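Below you'll find a set of structures to go through.
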Structure P
Amino acid sequence: MEYIKGNRAPKAEIAADKTIGANPLTVNFAGRNSIDYDGDELTYKWTFGDGDETSSEVNPVHVFNESGKYKVKLEVTDAEGKVSNSETEIMVGNELPELSWKITGGNSSFYWPDAPVNIDYKVDVTDAEDGKLSDGSLDASRVIVSFDYLAEGNDKVLAMKNHSDMSDAAQSSVGLNLINASDCMACHKESDKSIGPSYMDIANKYATIAGSTEMLGNKIINGGSGNWGQVPMAAHPGLSTTEANQMVEYILS
């Protein structure tokens, strides 16, 4: 229990209808869930991380025109001058894929005991940057489909364990999104040498070395030079350790 004498500080809350997408990305932000425990009227100040533009609206709309990762901040102030802050990250540069799943044959609701179970299904993926699965422009090897079977009386947590193995593989796509939202492609390509080494060369050198994920993640954040020639690698201090490691995990995969 906490006792606060007099005026209590408000609580800022940010909501956004999109946090990832291709540029230009239009995001509808909402601060309407911010509250003041004393019922004071709040004033709002938004900063969007891509310039000097600010907004005093409760629910502003902002357009991000350049690829990158942006830290959006909301500051709310009550009538007595008490302040609260909230922030969220917006990644611009790569649209999320659209997925569809359809059972095309057989019963989709239940199956008779001891009868063979055949499930005919169709999966389609449409990605604005990489193509569409159904017309062959998207490589099917990049799409991972997994099934979980839960026998009667089994623990759902245990049944999900096998699914997590597939999820780990799919998780590397998070790293790809982070790479596409950063400036990595200016110096690196997937298989060809550019200003820096290709991702394939990096994977061949470091994939089997223990601790390489953390080491390379640290280099992404802090920069470095000397491992692949004389051109230094720029630092990316705006990335968290988790984000940098996810980028490395994709590269090493």
Structure Q
Amino acid sequence: MSSSLDVIKNSTIFVIEPSTGKVLAEHGENEFYMPHGMTIDSKGNLWVTDVGRHQVIKLCGKTFKPVLILGEKLIPGDDEAHFCQPTDVAVSADGQYVFIADGYCNARIMQFDSNGTFIEQFGNPPETMPAKNGEFFIPHSIALIEDLNLLCVADRENQRIQCFSAGLSQGHRQSSPTGMFITKAENIGRIYAIREKRHYLVGITGSSEDSESIEPQVFVMDMDTGKAETYAKVRDLFTVTKIAF
């Protein structure tokens, strides 16, 4: 894929006024090949996955210039120093834990420290179907719920969300190891994106394998009770929609 792609000359990151939708600033021209996921950490830095470059880029939230680049540009791989079409990033509030979903090829979750040093990884592609716990068929999005010590993974083609121990340290003690399976929500349709707020895990799902006929819906799971509901249809998959929650 990456060898045939050209860098996108136009802006790829837009700063938008939330109440009006007015574009306040544009960035990212001549930087990305196929930007896929974006996460803003507690310090305002942006983490962008580029499935065309096979890299994860950390941008300063003030200058929008790269301050850390993980992976080798345009070179896919499955070792500790390479990605193959990474999809999403989750960062702890103190910035010490960086989780990366890697992604379309490698079916794994990788953990790094704040300097980009590899720590560990977990996950595998399915050996047989139905997939077992801890197996991924495109881990497409991830969400870190720190106070519950959970890392949840949108396992897109398995049509489920899996949640694992994040392995976050509590003082000098680790409550459970990174990657230990905890819980899941199954048969929810292809799950494209997840984020968490106040222990509610919110996701966008679609039921069809045909991208032209996807009917995206909002999926909400209460992480305290385990109850889950599909609440509403999103008007258009290819527009930006604000949902109050």
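Every number here is computed from the coordinates shown, using simple stated rules; none is lab data. Computed from a predicted structure; not experimentally measured. Cβ atoms are built from the backbone, for glycine too; each structure is taken alone.
Points worth noting:
- Comparing relative contact order in percent (Cα under 8 Å, 6 or more apart) across structures P, Q, the highest figure comes from P.
- Structure from which 69, 62, 40 was derived, Cα extents along the principal axes in Å, options P, Q: P
- When mean count of other Cβ atoms within 10 Å over residues 50-57 is computed for each of P, Q, the largest belongs to: Q
- Comparison of P, Q by mean count of other Cβ atoms within 10 Å over residues 130-137 - largest value held by: Q
- Each of P, Q could give distance in nm of label points 7 Å out along Cα→Cβ at positions 34 and 90, but the derived value 2.5 comes from Q.
- Structure responsible for 0, with helix-only ellipticity at 222 nm (-39500 (n - 2.57) for each DSSP H run of 4 or more, over all residues; to 500) calculated and labels P, Q on offer: Q
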